[in-house]
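Participant: These are the structures, in structure tokens.
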Structure 1
Amino acid sequence: MEGPKKNTSRRRFFLLVWGSFLAGVLLSVASSIRFLFPNILYEPESKMEAEKPGKYLLNGIVSYSNSGVYVLRDEKGIYAMSGICTHQGCLISWNDVKKEFFCPCHGSSFSIEGKVRMPPAKFDLTHYGVKLNRKGKVVVNLKRLVEPHFRLVI
């Protein structure tokens, strides 16, 4: 009776070893296949829907801080600018007393048209294309860079 017990335990041992080996191989293959489908990081929206043109007052400035965009209106029309300083990428803010954009990080300032007034920033603020959508709202295209004189005529 001793003989069959040893054969059975030896057989179980080999089944356990081979089963563990095959399970490890299958897990390795499955994890390798997982890397064929990487996590995808989508870019942020390239267009931002703003308000209807009537909401923008003449010589008014509206900040969309979640997008880092300013929408402005002057006598020529509506235009949009980046709210990110061209020096180190800090968010700028409007100083109503001095009538200029100010970067709190390093002290750069920009005119209401986005031109550098005070360094260390060397480049003017980026201007974005604007148009009206079917709902009659202003849409800012963050991938369409335009000249500073571009306006949406209302």
Structure 2
Amino acid sequence: MNAALTYAFSDYKALIIPAIAWLIAQFIKVIIASVHERRPRFSYMTSMGGMPSAHSATTCALATTIGMTQGFSSPVFAISAFFAMVVMYDAAEVRKTVGSHSGVINRILDELFRGNPEFELRFREIVGHNRLEIMAGAILGILLAFWLT
């Protein structure tokens, strides 16, 4: 790496490393979905849900990078660690609840408005992550931050 690129990377690690973690997590989703469905699934590059959780990878990479560059006892690390925990809780619990609510609403729409084109819109039912997807994303983010910092 030339000096300017090295300097820029070291100044912006807290932006660059989480972005790399997000890209890698999304790319892994594309690979897993493509293998599972036996056809290219590039739409997973921008989708929510799936293995691993890109939200977990990104926020854990951010918190770990901040911890390694600013210190694990710094207030900025504490903020980023709590931010990561809130995001991972949201990915597992809150969005799972939204997904189950979507399923109920879709069934109500089917029962009440069957055949009515004004009510053909359906909500996405699988919105959240399971715990394995969240843990895989968290581990990915933490390992990438340790490796790149």
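FYI, it's all coordinate maths here, none of it is from the lab. Worth saying up front: this structure is predicted, and the values here are computed from it rather than measured. Cβ atoms are built from the backbone, for glycine too; each structure is taken alone.
Participant: Output the label of whichever structure in 1, 2 has the greatest value of volume of the Cα convex hull per residue in Å³.
Facilitator: Across 1, 2, volume of the Cα convex hull per residue in Å³ peaks for 1.
Participant: For relative contact order in percent (Cα under 8 Å, 6 or more apart), the calculated result is 19, so let me know which of 1, 2 that is.
Facilitator: The structure behind it is 1.
Participant: Then there's this: Suppose you compute helix-only ellipticity at 222 nm (-39500 (n - 2.57) for each DSSP H run of 4 or more, over all residues; to 500) for every structure in 1, 2: which one lands on -8000?
Facilitator: 1
Participant: Rank structures 1, 2 by mean count of other Cβ atoms within 10 Å over residues 71-78 and report only the one at the top, that is, the highest.
Facilitator: 1
Participant: If FRET efficiency 1/(1 + (r/R0)^6) of positions 31 and 79 (r between Cβ atoms, R0 = 41 Å, to 0.05) comes out at 0.20 when worked out from the coordinates, which of 1, 2 was used?
Facilitator: Source structure for this number: 1.
Participant: Suppose distance in nm of label points 7 Å out along Cα→Cβ at positions 87 and 103 works out to 0.5; of 1, 2, which structure was it derived from?
Facilitator: Label of the source structure: 1.
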